[in-house]
Structure P
Amino acid sequence: MKKQIGIVLFALLLALCAFAYYSFYIPYTKIQAKAMAVMVSAKDLKTAFSANDIDLLSSKLKMFDEKYVELEKEAKTIYWAVTIPYISDFKLGVEAGRYGVEATKAMVASIAPYADLIGFKKGESSFSGKSAEGRLQTAVLTLDKVLKNVDVISDDIHQIEIRLEKIDEKRYPTEIGGKKIRSTIASVKEQFTGVSHLFVDAKPMLKKLPEILGSKKEQTYLLLFQNTAERRATGGFLTAYAVFKIKDGKMTIDKSSDIYTLDASIPSHPSAPPEIATYHKGVSQLYIRDSNLSPDFAKSLELFNSLYKKSSLRVDYDGIIALDSKILVDMLTIFGDANVDGITFSAKIDKRCDCAQVIYQLFSVVDEQVGFVKENRKGVLGDLMYELFNRALRFSPSKYWGSLAQAMFKDMDEKHILLNFVDPAIQQSVEKLNYAGKINESKGDYLHVNNVNFAGAKSNLFTTETIVSKSTKENGTTKREVQVEYRNPYPASNCNLQQERILCLNAPLRNWVRIYVPKGSKLIAFDGSSMKVQTYEDLGKTVFEGFLIVNPMGLAKINVTYTLPASVDASTLMIQKQSGVQGQKYEVSLDGSTVFKGVMEKDTLFK
């Protein structure tokens with residue numbers, strides 16, 4: 001009897017092994033083979049994308065699609081076991097991949113007509129025989145037909161997000177064979193959610209793009225140039241402005257001049273607000289050049305417009321675009337040297353300031369003390385911008401426009417370009433994309449350090465900043481300490497304004513500093529301020545305000561300690577960098593653990 005039971009059990013075991021072999025192992029090997037073929041095809045697709053060849057990209061995408069169809073067909077052989085969680089996750093992953101393929105196909109179909117405009121090579125160009133300006137006009141007039149794919153891509157991305165959210169990474173081991181599994185799945189889900197939200201946020205702006213470029217009616221934009229060597233709240237001192245119009249992609253510059261010309265067109269200026277009266281040297285009135293007092297760009301523009309509306313040079317505009325010094329350097333790096341008004345401008349490093357030659361040359365034209373009247377002093381900046389814009393249109397789009405677009409998007413991410421639109425839908429979109437220079441809301445801990453140079457020459461060109469932010473917990477209360485160190489290792493310039501041919505760049509930096517932290521935070525100490533420390537609320541935050549002077553060949557520090565409200569989630573920290581700042585070093589720790597150390601070029605959320 002026992003022998004018979006053993007035989008039956010052995011037969012059952014054998015049958016079970018056979019079932020597992022034919023139902024799972026053989027399908028697994030076939031699926032693995034198809035998956036490997038998909039991976040190889042994906043690498044070919046990536047190579048084609050890197051080659052900037054739209055025809056090759058389309059061909060490789062078609063092959064990838066075919067390989068993925070084969071994988072889907074093989075994957076269906078195990079879907080009968082979808083009640084098993086791992087099989088269910090696998091099915092969700094394959095379905096998400098299909099939506100990803102469809103989104104990619106729609107995206108490639110969208111960019112194909114404009115391949116040569118964005119830096120891709122194309123066998124037959126839709127714009128052959130046309131000037132660069134003509135190509136841009138054609139693109140603008142047909143862009144709305146292509147942007148209908150935005151909704152298709154958005155729906156596909158949403159379907160991917162739905163399926164990835166259903167996959168529970170907690171059911172997987174932490175690692176297998178030294179490879180992290182659970183955290184990798186969680187990371188993929190989190191990153192894709194970020195991409196999905198980014199696309200949703202960008203969609204209103206994408207759909208409005210033809211209108212922004214003047215497809216329906218002529219658009220007027222006010223261009224403001226911020227000199228970051230003289231730091232102000234939104235990036236830099238408002239040095240120059242220009243008015244340009246765009247219709248069907250054709251751009252014309254109506255006016256270009258220095259900011260002093262704009263100030264002179266205002267018949268009366270109000271008395272200086274407390275910030276300027278307290279910290280600015282020898283200034284008793286509010287000028288448009290000093291109006292960017294708030295670190296929130298839109299808020300600063302409210303003060304700007306209160307003066308601008310009084311100007312005899314005022315024009316109605318559809319948007320304001322603020323650019324800083326880095327944009328000039330980036331454009332000259334891409335296009336090469338430019339000659340404007342008999343002056344050569346270059347992105348090469350000038351040893352006299354350890355900065356790009358264009359920066360020093362502009363200072364020479366604008367600020368050098370001479371015994372005669374300089375024609376078009378700060379207007380030369382507008383002329384330079386006009387030359388660079390024209391050069392962008394004159395050259396072959398496939399040669400420069402791709403790299404120029406990449407540089408501009410990077411500069412918007414790093415807040416060297418700030419956007420503000422009259423159209424509420426577009427403005428809301430640029431705010432969500434973080435292109436509007438906005439002080440954002442945060443559920444967790446928050447930090448923004450804002451420095452303003454009030455009458456300290458161009459000393460931000462020579463001064464470096466290191467910010468250390470660390471938190472500790474004591475009796476359930478989170479205490480954070482923020483230390484800012486300012487170093488100026490360069491000798492002072494000869495700023496004797498009685499002498500000719502003097503370029504006063506490096507002088508004592510008169511620095512007004514504000515620390516924006518979560519609303520309700522309580523100040524324990526603020527060391528290093530040479531003036532009375534102020535505490536108040538602004539832009540939904542608590543602000544600690546002080547003032548210090550950083551001398552050439554000198555070092556200065558402030559140290560701020562405060563406690564966070566109990567309602568704040570101290571396990572996360574959002575740091576918003578100041579617009580226009582480059583090379584600012586941070587060291588960030590949360591509850592004793594260092595989470596970042598290095599240069600922070602854009603707003604960052606730490607966990």
Structure Q
Amino acid sequence: MLLGDVLVRKGVITPEVLERALEIQRTWKSPLGSILISMGAINSLELARGLAARFGLPYRNPHEIPPNPEVVAKAVRVLGEEFLRRNNILPLEITANAVEIVVVDPTDREAVERLREVYGLSAVLFVTSERDMSRAFLDIFKKEYIEEAVLGLFYRNPKESARVTFSGMQRTVLFLLLGLVVAGFWFVPMMTAATLFALVNIFYVISVGFKFAVSLAGARQEILQQVTDEEVAALRDEDLPVYTILLPMYKEPDTVKKLVKGIIDLEYPTSKLDVKILLEEDDTVTFEALRSLKPPAFFQIIRVPYSLPKTKPKACNYGLLFAQGEFLTIYDAEDVPERDQLKKVIVAFRKGSPDLVCVQAALNYFNAEQNFLTRMFTLEYSYWFDYMLPGIEALQMPIPLGGTSNHFRTEVLRELGGWDPFNVTEDADLGVRASAHRYHVATVNSTTFEEANSRVGNWIRQRSWWIKGYMQTYLVHMRHPLRLYHWIGARAFLGFQLLIGGTFATFLCNPLLWMLFLVWIVLRPAWLETLFPPAILSLSLVSLIVGNTLAISLNMLAVFRRHLYGLTILALANPFYWMLHSFAAYKALYQLFTNPFYWEKTVHGLADSAPAQK
């Protein structure tokens with residue numbers, strides 16, 4: 001009997017459900033079991049028992065009745081753990097003249113044959129569910145998986161990991177520079193202060209000029225990976241690949257319902273979605289919320305075992321181990337992606353070059369009008385994703401990825417070592433690392449809407465770990481500056497200095513310059529004119545007037561592409577917004593030395609409303 005007939009005969013589904021599933025199958029060309037699961041008509045256990053009945057095989061749960069460790073160890077030595085995991089197959093026990101094997105897909109004869117050859121015996125097959133097989137793998141290889149998620153990148157290439165904050169050479173250079181500054185203020189204080197002030201102002205002029213040039217490049221063109229509605233409509237569902245979606249969450253039960261609905265409503269065959277909800281072991285509240293919601297079986301809950309550092313990139317690395325899709329993306333708990341985003345990304349990859357490893361969707365906020373802070377946040381993100389990133393891409397510089405809605409070729413992501421669990425802005429680091437390995441990152445004209453922070457304390461917590469991550473990323477990739485220069489070229493190297501290093505350097509310098517400016521305005525001390533000659537004062541005046549005017553004007557650009565004209569006047573308030581950045585930057589600097597891997601939890605669910613999915 002066919003699988004559908006077996007399930008009807010067993011009373012698992014009705015003939016009407018089977019007819020509807022077969023109709024969908026004619027379009028999606030997915031296995032019937034995957035379609036029934038995506039419809040929510042059956043779960044993985046019912047599918048496994050149906051397959052067992054169809055092929056006349058016994059069912060066995062390898063989680064409840066574990067395999068013989070010595071038998072598994074032999075298969076791992078010969079074929080590797082990854083072969084077993086990718087093919088959802090496990091050896092169980094050796095009998096007198098056969099090896100017992102449990103599989104999820106009993107039609108996968110090639111995997112069964114390779115495993116049988118390891119033992120030189122005939123095979124006795126059992127069937128299990130994908131859920132129970134995953135639990136068995138987690139039982140058997142828990143230690144190895146945690147080690148890979150935490151230390152995989154460090155073991156492959158320690159020079160690309162932020163596990164060590166400062167290299168020996170960086171500590172030496174830092175102490176030498178500090179010593180040089182201290183000696184300068186001791187012996188020639190006036191000259192030292194004037195030199196530092198001149199250097200800071202030159203940096204400001206270059207930084208603003210750089211952002212102006214990049215923004216013009218972004219404004220002159222539509223996003224390079226522009227995808228039209230006609231190209232999306234031309235895609236055939238039967239040709240679409242399996243797509244993995246990672247959903248890292250931590251103590252966010254209130255967002256579960258909206259998140260699950262948003263994924264189900266995506267314009268993509270749900271039978272080809274491999275959704276992994278990543279929960280820390282101690283997150284019982286979100287787990288219970290998911291259990292009560294009972295999402296379709298293509299949503300798999302993966303409990304990430306406790307280990308340090310307790311970060312989002314570690315959880316994503318853990319989920320990457322089980323990703324089945326050709327492509328992979330990440331959405332945060334509060335994300336609302338545009339419905340056709342996955343299809344647009346597929347078109348972008350197919351139009352892109354073979355070295356295209358990642359496509360970044362734009363991010364914006366659905367609660368822009370909630371208060372002053374959310375309006376400023378929206379203005380900032382609109383400028384960054386609509387002008388800066390397209391400009392960076394056009395100028396072929398490393399793109400610092402956003403923390404969500406970045407879409408990868410799964411195998412290349414594994415080749416790059418996944419995310420760095422010790423870097424709290426693992427996304428920006430991965431974008432630079434991909435560029436250093438001569439891969440290309442592009443952007444796509446699709447938006448994911450998020451919740452903007454509406455409370456100052458919450459905003460500072462979030463922004464401080466973003467800035468700390470930029471500091472980590474800069475330190476990691478500047479351990480060998482000449483090698484980085486050789487790999488990415490002069491223009492990209494300059495872009496890295498100003499985008500990654502210049503971002504936090506600007507925030508740290510701002511308060512010092514503001515205080516000096518206030519002293520000059522209010523007190524007009526004579527020593528200030530002695531300390532700073534006319535040429536340096538003129539340069540600082542240019543930096544103050546021209547630099548701030550350009551910076552505010554660039555932020556005004558943000559309103560045009562999204563027609564947010566009501567926010568235009570708020571660009572004038574950017575200096576006050578920058579003060580918050582500086583406060584967060586000094587907090588980040590303090591944590592860089594005291595608690596570099598600490599991930600500050602951002603509270604979500606504070607918005608007044610959420611948008612409908614477009």
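Rule-based calculations on the coordinates, nothing more; no lab input. Treat the numbers as computed from the prediction; the structure is a model and nothing was measured. Cβ atoms are built from the backbone, for glycine too; each structure is taken alone.
A value of 16 was derived for relative contact order in percent (Cα under 8 Å, 6 or more apart); which structure in P, Q was it taken from?
Q
Can you tell which of P, Q yields 3, 12, 19, 18, 16, 14, 12, 6, 1 when P(r) over Cα pairs in 5 Å bins from 0, in percent, for residues 303-382 alone is derived from it?
Matching structure: P.
Compute distance in nm of label points 7 Å out along Cα→Cβ at positions 47 and 343 for each of P, Q and report the one that scores greatest.
P
Match the computed value 2.1 of distance in nm of label points 7 Å out along Cα→Cβ at positions 79 and 103 to one of the structures P, Q, and report its label.
P
With distance in nm of label points 7 Å out along Cα→Cβ at positions 191 and 399 coming out at 4.8, pick the structure among P, Q it was computed from.
Q
Can you tell which of P, Q yields -13500 when helix-only ellipticity at 222 nm (-39500 (n - 2.57) for each DSSP H run of 4 or more, over all residues; to 500) is derived from it?
Computing helix-only ellipticity at 222 nm (-39500 (n - 2.57) for each DSSP H run of 4 or more, over all residues; to 500) on every structure in P, Q gives -13500 only for P.
As an exercise: Cα extents along the principal axes in Å, for residues 159-414 alone, calculated from one structure in P, Q, equals 77, 46, 46. Which structure is it?
Only one of P, Q returns 77, 46, 46 for Cα extents along the principal axes in Å, for residues 159-414 alone, namely P.
Looking just at Rg/Rh (Cα atoms, Kirkwood Rh), which of the labels P, Q belongs to the structure with the highest value?
P
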